[in-house]
Structure P
């Protein structure tokens, strides 16, 4: 039956009415609320993308370069998602400099390096195509959020000037006009003025951090953990739990001024976090605010080190160096008073609640809790952290609000590791990408993940699940270089809504390797090209997968544009 419904809820982005939604029929139970803005505006484009993270920006660029008009919305005032507003330097695989990502993503990385070479007083030895501004150990390209923001804005600038792109910052999607299996329009609220905007297009992409469009449009989705009975995954639990989500993190940046006192006011929840021991299974290593933590792959307690002058601490990882985004050694003497590091550590992973499927009040409560945890970690480092010389605390540690672009010094948005996920035509399981599970299926050690005939991209990262809201400790184990199947980008029922970031057809387990920066970019880029191809051929995206001539043609096209669909032979 063809039904049309308009779902509205100002808190739906935090999941207020999303619990249990499984399709259009469930939308009838969604509480409707009248938007009280005084004015309204209507806009139209070929593609509307909700969410300006890496997936959203990549989808926009791919569509724009294909000749489409695009509307891109973003809740905050920065595009870039995890690499900018969330303060997380890129997590990437070891082959990223040469292959295993799209040409456009590698171009973005080159542009970040060029940004530093052009604009910063680097020492001569740093002016190379291998520049790592922060010399952080987590990535070959650790850099400031604003550097990525400058590059992304520059990439979009020509299309803004030409009127091909409409960029709506600080706009939140609050409603969806749906007829049967098609989205007709989205309703967005300007968070600054209260102005309501209705956005219509033949195609829509959900690149929001939490998969907000899925409940709004009645698109079937999954949250949390699936059961082993359902997925047959080696590391899946016996029982499903939709509320079992990975921890999120409110990141912050700091530098160190020796001899200075930059100790912040004692956070209001410091005593709670100072004495907090995570209740995990298997058990955590002790207090959260400590330099001990469970080794993710074995859960054996491991000692970490901390020294804000970046010195080697022997066999201990110096957390200061881990996500360092500015190494003063790369710049002319005196330009930076000290190194700058971004703090996304085990000690500020917040696991006491979810951001998906909760009320606006609950969402705010947990984000505030994550902020208090991060401020408490900073205060602990300033006042109590053990020093190698036997002392306590580093009062010269200085919070850097300017780096994160906020008044409180914390990232604009939490670093979200797990979103709602579509019920897709094809779901990537652990048996496809997990090294041990795959060997169990094939009977031999493999060097590559399962081959997908409908591949539209590649990626790699080990399966890395952080502690969860239901008390699971780290789940961390090897995966194999994998492909991104087109079937995982296609909802089972909806015809013109596509996922463009962490909300694709993965499981709780396989999300652990599909959620990283270059993979999110690749997903978004393929989605932008898919929308353009579907419009050109006058078919729905599902037909591209179902009809071999179309699939072959689409894959040839995306490969010609620099998207790898297969890994090189081992």
Structure Q
């Protein structure tokens, strides 16, 4: 039986460090990220990560932050699981701490077995070693690392961490590390990360580095989308960020929207929606700052900061709202991309797609538009192939395809275009007829007050105009006189008939009566437009006698 003086005691084995540090941070970039975050929390403006893999394999992480005193090392750094936010530890530079769980320092053991920490605040400093093998063998209740005090005259403000006896045996891929580290941070303000290999030229990493190789086609500030989003969310005004889409598909590791809180990644890139099979997601990247989740009483961020606990009611609501914003962006992206493609098609093919489609009959328009949209939504189809396809479709189904608008003489098109486009074919015919009559009268200088009489006066064999004079057979000989006379007479009688049998009844009768009875229908108007096109061509071929 326990006595009143007996106590229950929770003890921590070395395996705690093994599972929370060695196992969780088994790759270099996430482990280095923890040390870089510590530098940011220490008010550093610069942290230099130096990798060595030539002779002696080691890693040095050096910052110009405020450093730590001996007591601070003891009270803060060496306390596993300390939550600095709950302790309300103030930052001298006003930065919100990125760390929350007090476990990031265990990342050191994910990189190497032997760690030296040297830190100074401007007065005297302290240098101490952490040795993984010693920790595993330690029998006491608390691990006591060896240390030495650094005198003031030898103390350089900041913290330097040196890791040796590294677990990685192969060489360091510097560019790959730089790209990975850049994705883990989105710090605001003055803070630069330098990364070098074997004292070579360092790579500079800042909050924009992760998108250095992204050439944007369209961009959205998330707050602009939030303004038009009909869905509501209590923290919507505190979501800040940018979504970028590219003209060509992104590499897989660049796709998706990354979430950050207080400058550090809390959820790796994804799209938060059910339709991620859409090819939109091959072109989209970006980031959102959601600092407010760090203020929730419940910790929803995984220890390795790769994902948020999306099963929590608070995060479920957040995820749903982000998904609604992404859906709006996807719709806008499709429209913008379509408009840009259509503009290029117009420039290259001279086919104005929206204008063309608007001039197709409803039943034809829906079918052609479906084909055009399929071409738009086929990423495998090159721009050149798409343009060629549009040209072919346009040639098969031109504007006003059933009325052969494209074959009308350009002057007839000019005279009738406004009325033709609004489907007022009676007026289109009358306007075209007026134009023809005025052109004939102007060219012939006829003073005959009768339009039909004028046509009989100026056209026909041996009259004012000769509409056949410029034509010869292919061997250079003349056509027979009867053929030429017939065409000349045809121009006369067709012109007179157009006035008498077309222009006059349409001008003098009620259009409604002509249309309903079929005495002179819309189809007749369209046929007369074709006739006028023929007559205009003859007129412009004609020579005065």
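What the table below lists for this structure:
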quantity	calculated
Kirkwood radius over Cα pairs in Å - structure with the largest value, from P, Q	Q
Which entry (P, Q) yields the derived value -7500 for helix-only ellipticity at 222 nm (-39500 (n - 2.57) for each DSSP H run of 4 or more, over all residues; to 500)	P
Highest-scoring label, criterion being distance in nm of label points 7 Å out along Cα→Cβ at positions 41 and 161, among P, Q	P
Distance in nm of label points 7 Å out along Cα→Cβ at positions 49 and 441 - structure with the largest value, from P, Q	Q
Structure from which 21 was derived, relative contact order in percent (Cα under 8 Å, 6 or more apart), options P, Q	P
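We did not get these values from a lab; they are worked out from the coordinates using the rules stated. Computed from a prediction, not measured in an experiment: that's the story for all the values here. Cβ atoms are built from the backbone, for glycine too; each structure is taken alone.
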